[in-house]
Structure 1
Amino acid sequence: MIGTRGVPAAYGGFETAVEEIGSRLAGRGHEVTVYCRSAADASQREFAGMHLVHLPALRLKAAETLSHTALSVAHAITRRRPDVAFVFNAANAPFVPLLRARGVPTAVHVDGLEWRREKWGGAGRAYYRWAERSAVRHADALIADARGIADHFASAFGAPTRLISYGAPLQLNPPSDRLSELGLSWKGFHLVVARFEPENHVDVIVAGYARSRARLPLVVVGAAPYAATYTARVRSHVEGDARVRLLGAVYDQDLLDQLYAGALCYVHGHSVGGTNPSLLRAMGAGSAVLAWDVSFNREVARDRGRYFDNAPSLRSLIEAAEMAPADAQRDGMALREIVRANYRWDDVAVAYEALAGDLKSGASSRMRLPRRALALPHPIDTLGPASSLTGIRRSRH
């Protein structure tokens, strides 16, 4: 499993997916290797049944992921060759031919529509568009975690994908004893968990909240290593507003669980990333959801989510939730049932296992594409259920 920061998960959705899927594959008898970026505890070689390989990376926004993936691929093809490779992030697709040249069938998890993110300049966006095309041409399979992503690849390239969403834990009887550490009470606050990036709309969220008559505090968990300007914009909206609590990054998973479960509303501003693990985690914890109005979020939260697309509409949703908290909590319970029925990590792991078996048996959806530049894809706004996958084989990943 290549292309993420590795495990134990402490950063984002890909890392959580690798930990949840990889540990389950290891538990089912597979040898699973996870490539990790060197951290404070780079001596850790095993975690939850997975073998860890720590390699360095350049600490630059545009080069951190690619430099680490390059080293990871070099390590994988020169040591004990794996039966199957899962590469996460379409940006890493240009390294897939190296794996395939060594006879390693490879699937690329293409993530969201990264070329739409404002943090990438013209060159960065062009690179992501090119990398998507490279994934279609060279990967043996493409993994999409949302119907909108699958539709994008079908529309732009005519390319098939395996639609495998994320999972989320269910909190059925969540504790709340640690909320007091932050001066919070059960169902007595609203929560945001997001990296500070324009497409996550943290600035819009805090601006809408600041204009509201909300009595419950807004707790904001998140930061960004390369976004000082955007962070300053977020802070500018809440200066002097004692109701807003900017906690920065929180890596204590037990505390995060209590924040997700204890919030009256989880406010989700993500707009381009496909199915989002943080949204699923809040739903699995039974929190009501106020989400940015895009197809990815509607596909997940369905008619039990409440949707906004600017600061004034969010202000109205927050005030409505506080006026009728019992209704918000009923929505939260219904959202938890959506997760119980549709977003189980056990099912996700079986789907990855089936895909690995297919790849090891020689299946491939690689496509021959012309070498011309691609036109900008049309916006996607299509919803649909996840597909099912069958078949199991034992492999090294």
Structure 2
Amino acid sequence: MQRRTLIRNARVLACTGDAAERPVDGDILLDGDRIERVAAGRLDPAAVGGPADDVRVIDVRGATVLPGLGDAHTHISWPLDFVFDHAGVAASAPAPHALDVAAVVRTFLESGYTLIISASVLQPLDDVTARDAIERGLIPGPRIVPGNLLVTSPGAISDGTPMSVVAADAHELRDIVARQCEAGARAIKLFISGDGIVPEFPSDDVYMNDEMLTAAVDEAAKYGAFVTTHARGSASVAMAARTGVRLIHHACFLDDEAVRELEARRDDVWVCPGLHYLYAVVNGHANPWGMTPEKIELSGYRDELKAQVEGLRRLREAGIRIAAGGDFGHQWTRHGTYAAELERYVDLVGMTPAEAIHSATRELGPLAGLETGQVRAGYLADLLVVDGDPTEDVSILKDPARRRAVFKNGELAYVNPSVYA
């Protein structure tokens, strides 16, 4: 039986949803894997109920305690040294690849990320195997909503590669969704648009149709799973929204129809931008790895970045739910720098730092169907302890030296050795 834990002398950032929220002085009492109480000021260990010696006291000395962060667009198959070699990783030997995956999930946890949602893998069981190993206590890592290989269409982007499976119609797609769910996947990713980084498949291309997506959503629901889509162009975003897709990745171009369809599902659809990836490529961060200015020009990413920033401002004004997620893992968006996505929401979109943090906390819990993402009684005790105030400067969440500790399930899952040496 887990004992209670009292986190004392904290600055608590509860993630209430208030865009102007700031941390407040308080203590947090944990009971097992849940938060039992959040109190202003100090709690007396002898007065919290039960024998005082059954309460472990952790004094964080004025550090900020906020919910563990989440990322809704992750690829744990991409190793720490990954450079756009999807096919090579997909064909690599499973045993050394499994060690690469273990290193990635550990990096997520040590970066303060306690919940991740898959945006597909390169070897079919990467997510499920990692999730099971984490839950058994074999390796450290976050909670994982697992995926499987991405699903594309005949002749579309990724067709003919080992990183995808192909569906030509609703019947084939339903069968693929069922097989992936039976193998343990709970986030099924469909490619329903192109991506200008491969110029022969422009971002405004549309793959699949309403019948296929409706079938996929229906089949996934039978298993308690949901569908996510790679959808960069307006038509693909509108199709995803009106057919019941829960999580729409990118949404770089938005017309009035796409926004109307999103507004009609405001309470049960999320947009996950991957804004930092576009920003990094357009600003030359990928040049040392062969992403030349000429390739960037051919991709159309400069126009896409401008359109995505304008679109996100529009979605924010319309109250559409934005879930942080960054497609991290390339050398220009390295593993461990995940909070750079939140920086872009602040400096490009105009979110307050608190709003940006909410996109990685209170929005991720409902999306994943978990009671997490708030420092609130009854919620899972997944917490991040950092030096400084991220509602003043969200970039501190990206600084390893600022991270004191990470709690998961009410237990210390990571302690910064340089802080507590």
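The numbers here are math on the coordinates, done by the rules we state, and not lab data. Because the structure is predicted, anything quoted here is derived from the model rather than measured. Cβ atoms are built from the backbone, for glycine too; each structure is taken alone.
Of structures 1, 2, which gives 16.5 when mean count of other Cβ atoms within 10 Å over residues 123-130 is computed from the coordinates? It traces back to 1.
Looking at Kirkwood radius over Cα pairs in Å, for residues 171-234 alone over structures 1, 2, structure 1 comes out largest. Hey, FRET efficiency 1/(1 + (r/R0)^6) of positions 43 and 99 (r between Cβ atoms, R0 = 30 Å, to 0.05) derived from one of 1, 2 reads 0.10; which structure? Of the structures listed, the value fits 2. Quick check on the output: -12000 is helix-only ellipticity at 222 nm (-39500 (n - 2.57) for each DSSP H run of 4 or more, over all residues; to 500), derived from one of 1, 2. Which one produced it? Source structure for this number: 1. When Cα extents along the principal axes in Å is computed for each of 1, 2, the one that comes out at 67, 43, 41 is 2.
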